[in-house]
Structure 1
Amino acid sequence: MHDNEQIETEMRRRALAVEAVVLMLVDGLAARGTISADEAEDMLHILSKASDYSAQRASSSLRIVSHLRQLRRGDGTATPGA
C-alpha cells in the first residue's frame, strides 16, 4: 500500500511540473507572437478544465493573453513574431 501512495504522489508532482512548463511555454510563445492569442487561449482553456487547481493556475496566463490581445488592438489571430 505504501508503494502505491508513493507512486501516486510522484505522479501528481510530475503532472503539476508538466502543467507549469506548458503554462510557461504558452505564455512565452504568445508573448513572442509565435502563436496567436486565440491559440493560446484555446490551449489554456483546455488546461483549466483539468481541475479547479489547474483553472486557478491558468487564470493568470489567461489574463496575460487578454492583455496581449489588447496590445494587438483586439486581433486575437495576429502572430507578429511568426
Structure 2
Amino acid sequence: MGAVSILLGPVGRIGGVILLLAVAGFYLDHRAYRRGFDTAMSAVAAQNARAADVARRAIGDVDTCFDQGGRWNVETGTCDL
C-alpha cells in the first residue's frame, strides 16, 4: 500500500498537477509551432505560384517573339525582330 498511498496522497496530487501542466504546456507549444509552420508553408506556396505565373508569362513572350519571326535575345530579355 505504500506506493498507492503516495500516489493518492498530497505528493501524488502535486505530481499529477505538475504532469498535467507539463502536458498542457507541450500541447500549446506544439500548436503554436504548427501554426507557424503552416503559415510559412502557405507563404512559400504563394511565392511559388507567383513565380510560376511570371515564368508562364515569360515563356509566352518568347513564344510570341518566335511566332512573329523574331529572335529572342537572352542577354536583354527582349525580342529582336
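Bear in mind these aren't lab numbers, they're just calculated from the coordinates by the rules spelled out. It should be emphasised that the depicted structure is a prediction, and the values quoted were computed from it without experimental measurement. Cβ atoms are built from the backbone, for glycine too; each structure is taken alone.
Of structures 1, 2, which gives 19, 42, 23, 10, 5, 1 when P(r) over Cα pairs in 10 Å bins from 0, in percent is computed from the coordinates? So the calculation was done on 1. Highest-scoring entry among 1, 2, by relative contact order in percent (Cα under 8 Å, 6 or more apart), is 1. Here distance in nm of label points 7 Å out along Cα→Cβ at positions 13 and 69 was derived from just one of the structures 1, 2, and that gives 3.7; the source is 1. Highest-scoring entry among 1, 2, by distance in nm of label points 7 Å out along Cα→Cβ at positions 5 and 53, is 2.
Could you tell me which structure in 1, 2 was used to calculate helix-only ellipticity at 222 nm (-39500 (n - 2.57) for each DSSP H run of 4 or more, over all residues; to 500) as -29000? Of the options listed, only 2 reproduces it.
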